Structure 1
Amino acid sequence: MRLLVVEDYAPLREALVAYLREEGHAVDASGDGEEAWWMAKDAVYDAIVLDRQVPGVSGDELLRRLRDAGRRDPVLMLTARGDVPDRIAGLEAGADDYVVKPTSLPEIHARLKALVRRAAGRASDVLEIGPLRLDTGRRLALVDGRPLDLTAKEWSLLEQLAKHTGAVVSREQLWEHCYDMNEEPNPNRIEVHLANLRRKLTAAGADGLIQTRRGLGYTLAMA
């Protein structure tokens, strides 16, 4: 997943970004609402973590701008206030879920995964394609019951393809969802990661699962 973290308290922002990246996600971050607006309006995010009290543009205003622009990115709103009117205001601004600080990093991650799963219309964390089984909740990939040893980037690419099984996913879409804005766009990097991923799938007995659609992109199809 590609995520945006908007949080003005630097220690929490940096800790959350580090945690989410360790979990294999591409993460962009900002401590300013106006900067976050410029980041969000031109990028694709699977979900956004948004503090209500960021400077520049408030979290509520940033969320309204996104919704008015037709963006439906799942938003997890953070706040230091947990009273009912405050929660209602955040949800009415367009938030999909709400967390009162302080909270744990694993809880934020779990809520983000649930938001993304619901947005995709999936009831389960498990995706099955032929001999491949992906447990997105535990970040576990298995072929015929045997686990695959994947890097964070290989996992992200495989998960993105699996979410669109049978459909063609372009290089641009893979880049948008699996790499953050600090990484210079480089199609060769995608090719290298996919080549390594294919080798691991082939060695595990799932040869041909990832197919190239020349000039279009890639598809994950039953081998």
Structure 2
Amino acid sequence: MLKDITGLSREQIELPGANRLSSVFDHYAARFPRLQELSASIVVARNQQFSPRDAEIADGDEVAFLPPVSGGSGRYTHEVSEPEGHFFALTREPIDSAALSRRLLQGHDGAVVAFDGVVRDNTKGRRTRYLDYECYEAMAIEVMARIGREIAAAHAVSRVGMIHRLGRLEIGESSVVVIVTSPHRRAAFDAALEAINRLKKTVPIWKKEYFEDGEVWVEGEWDSSLARQ
């Protein structure tokens, strides 16, 4: 959404005298007034970490403005494989959920719970042709991994895996897969539900929906704790 407004996906600038993130936002809001109108729903990151706008900045910092979330070479553009066996990845190829289950499952596990989010053919009565996902990849994979580690620590589960698809997706294709393995089913169900709910509201991934009569970026919402920063 912000890229459409500004015509930019990234830019290197010098702001003499600027010492806070708010100064960077104000610079772009002056150039593109529409950003000021959206200010309340935009979250800011500094060096790939969510940050309040009054945070100080230094020479060489990377600053990102992120609109509300909706979700390389080889199979994965980015991936994180944890020593405990958790696995997180972004891909532009079809997601193989069965392969991810096999990767995570261990002999002591008695349950595998999988959430598979797929592209449907309509939204509120409008016929959907296809979806297109974009994301802030370097930050998205780190946030996914952090969510997974926190969920694994909070629930009696063995392993957590998440893969999100990027690019164009056709009707019926998987956009996101979350898999949890555990000795017992209740913990696996609870962990999988929390994982997808948190992913949808905290990972910087955006969805554009293409209809027979137009197209639109899907507006979601940030987790309330992020929106207050």
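What follows is calculated from the coordinates using simple rules that are stated; it is not laboratory data. Small disclaimer: the values here were computed from a predicted structure and weren't measured. Cβ atoms are built from the backbone, for glycine too; each structure is taken alone.
Brief remarks on what is shown
- Given 33, 18, 15 for semi-axes √(5λ) of the Cα gyration tensor in Å, calculated: source structure among 1, 2: 1
- A value of 3.7 for distance in nm of label points 7 Å out along Cα→Cβ at positions 49 and 145, calculated from one of 1, 2, originates in structure 1.
- Label whose coordinates, when helix-only ellipticity at 222 nm (-39500 (n - 2.57) for each DSSP H run of 4 or more, over all residues; to 500) is calculated, return -13000 (choices 1, 2): 1
- With mean count of other Cβ atoms within 10 Å over residues 137-144 computed over the structures 1, 2, the top value is the one for 2, the highest of the group.
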